[in-house]
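Visitor: Multiple structures follow.
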Structure I
Amino acid sequence: MKPVDRSRRNPGIDLLRGLSIVLVVIHHTAIRLPLHKSLLADWLPSRLLDGLQYDGFEAVFLFFVISGFLITSNPLARRGRLASIDVRAFYRRGAAPIVPCLLALVAGLSALALARAPHYTMEQPKQTLTGTVMSALGLYLNVYQSNTGWLPAGWGVLWSLSIEEVFYLAFPLVCLLLGRTRLLVPALVVLAMSIPVVRASIHHDEIWAEENTLQGMAAIATGVLAALLVRRWSAPRPSTARWTLALGVVGLLAVFFAGSELWQ
């Protein structure tokens, strides 16, 4: 097993992660303080403000892609191939930074709900504190929210964690099952390419259109494929790298500021 040099970071990944964080924070801030009613409206075009205010959702999917890239790159660096992934070590490393924080958050939100704190109490008829806690810990909060209505904001943001962790649970098992065959990459390609079909088929359901599990897993699968491609294509020519970077930038700008036109 090859040791992993944790001092080496990918500045491109760090940049994309930082961009995603900024867009998500702006999105949630703009829910309470709309950008169109701020001083920015006097200086920035409406289309740019729309992208900044509403595209935190797309930024979450950028997070999914980054997650898929990282959870694939790390086992490849340690083991050389996904078919040799250490399942126990994978789960241990994945759970260590997430489970304690998740338990603390659920405990805090539950205490606020029991205290009937404003904006922290379930308001939809089908929602209960027990059901919400179970869905958060059982990693199906996105399904629960779709079936019962919007949850208080502190709970609702956990929808993305549910999708991501379900993928994490399945990923090493799929690698062991398909890693030694030629089926892994085609399966990932089919999953990644399913996004347009999924979006077109569920546009009538506002919550599920944003938080459905298959769509999120498709984004993570895209990141997995990117990591596998980088593994085989480790030293592209400078001109190829520049064109790839330009294409990626154009793609991100199109998704963030012309997403509605892309999906029509």
Structure II
Amino acid sequence: MIKKMNVTTLARETRRSYARLLPRLSQTFADRQQSPAWAVFQRRLDDHFPTLFALLVDLYGDRYDFFYHLEQILVMAGESWFARPAELQALDARREAEPNWYQSEKMLGGVYYVDLFAGDLSGLRKKIPYFKELGLTYLHLMPLFKAPEGDSDGGYAVSDYREVAPHLGTMDELADLAAELRQEGISLVLDFVFNHTSDEHRWAQAAIQGDDEHNDYYFLFPDRTMPDAYERTLREIFPDQHPGSFTYR
């Protein structure tokens, strides 16, 4: 476990942690060591590890298994990078060369609910010529992952981050949409909700069943006493449509 650190101590512990983790990561990806992809990955890791470490240690540094999860995050990042299609790796390189691309005066964004605007993802693909006519380069789609029917926090109470809401389409259709938008110079943007899930998510279901590990993923209370105390000062995001910040069952 790691105690809160001042700036000097944090910088020292960042260097130490990286020096210990990098050889382990190199061993995990030993068959990639001589590839250009590994060189790019390590260079980016050199650049971004200090920020990653500082953020994670602030949140989870007091947990006994902090370094295990830190290492697993790095492994998953590597696996995702090596599995990333060449087209997206090339896009990464272009954006790295122009880090403020999203602040360009040439960027023009639009925000849409898939179902309200086009019915489903298939219908949205048919709207791409219209987006081009508008000059859009940035398409933000409101929550489209699987969520409970009815009380879904406007789609932000996600039940599965790896499944599109069935009435909107499939993950394959989403991937096809993203690819076609890229070909037309339009960046697809989705919300990733990290601070809560629906009570139908597999982690929540495991917590409800009393699984110790998944209990730690949530704030769980035996009754409404503590949630109601929190509610008095927590800002409501959708006070009219979805009041409150806690689900109680």
Structure III
Amino acid sequence: MRLKIIQINIYRGKFLDKLVEFLRAEAPDIITMQEVTGGRINFWNDESVDTFGYVKHALGISGAVTPMYRLVDNPAAYEGNAVLVRGNILNTKIVWLKEYREYPDVPWEQEGPEMPRNVLDATVDFGGTLIHVLVTHGAWTKDPIDTPEKLRQVRLLAEYLCSLKGEPFILGGDFNMEPGSEVIGKIDEVAHNAIYDSNITNTLNLRTHRAAKILGNGRLVDFIYTSSHFTVVSIDTPQVDVSDHLPVRAVLRY
């Protein structure tokens, strides 16, 4: 069985229609998304839109979303992680890396290291084969450096992957950290990073990223991890302007 996966931080829906157009054309089996938002947290021009529901409805496939935080005065305003799949979602589980919170207003960069973080695990039936499809968004700091809090969180993630006890999984994430860091090394110990089967060196979109001028050649922070059940057929980063990150597109063989 072959599965096409797209991992994408959707930039709070900034380019929502372009994103939907891209995903429709690609028709992936699995989409893992970060910065999924609703309400006034959106960067999309319509604050009434729930970006998860918008994409899910446009593609006509199954999905699950888990907010990491909401706004106190507007529960429809949230940010979280989501998966969309061309399969039957049997159940979902949330693993909290940093506890859920409600904010009086939209949190910005100064909140980055302390913002809530979680992992969404959806058990999906792909034609009789059960696969854990996971998504996460790693803790952020201005520079991608190891910190005690990031290491605490990644240990929880690694422990959870180990707890699956040999069941097949695919994990997509914007980890906000690069290969060679201790954080990424902890995940590398328990899963295969598909990006290592490529020459990809950057997953940020330097045409749209607001910090492009100081990012040089970019950063490699978005990854697709798998259990040993999968081999990488292909992996690349389509050069499309659907976010401030580039999509990571992979075809895996089970």
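Readers should treat all values here as calculations from the given coordinates under stated rules, not as data from a laboratory. Note that the structure is predicted; figures quoted are calculated from it, not measured. Cβ atoms are built from the backbone, for glycine too; each structure is taken alone.
Visitor: Supply the structure label, taken from I, II, III, corresponding to FRET efficiency 1/(1 + (r/R0)^6) of positions 29 and 221 (r between Cβ atoms, R0 = 30 Å, to 0.05) with the calculated value 0.45.
Guide: Label of the source structure: I.
Visitor: With helix-only ellipticity at 222 nm (-39500 (n - 2.57) for each DSSP H run of 4 or more, over all residues; to 500) derived from the coordinates and found to be -23500, which of I, II, III does the value describe?
Guide: It must be structure I, since only it matches.
Visitor: Still on this structure, I have one more. Using relative contact order in percent (Cα under 8 Å, 6 or more apart) as the calculated read-out, with 24 as its value, let me know the right label among I, II, III.
Guide: Label of the originating structure: I.
Visitor: Can you tell which of I, II, III yields 116 when volume of the Cα convex hull per residue in Å³ is derived from it?
Guide: III
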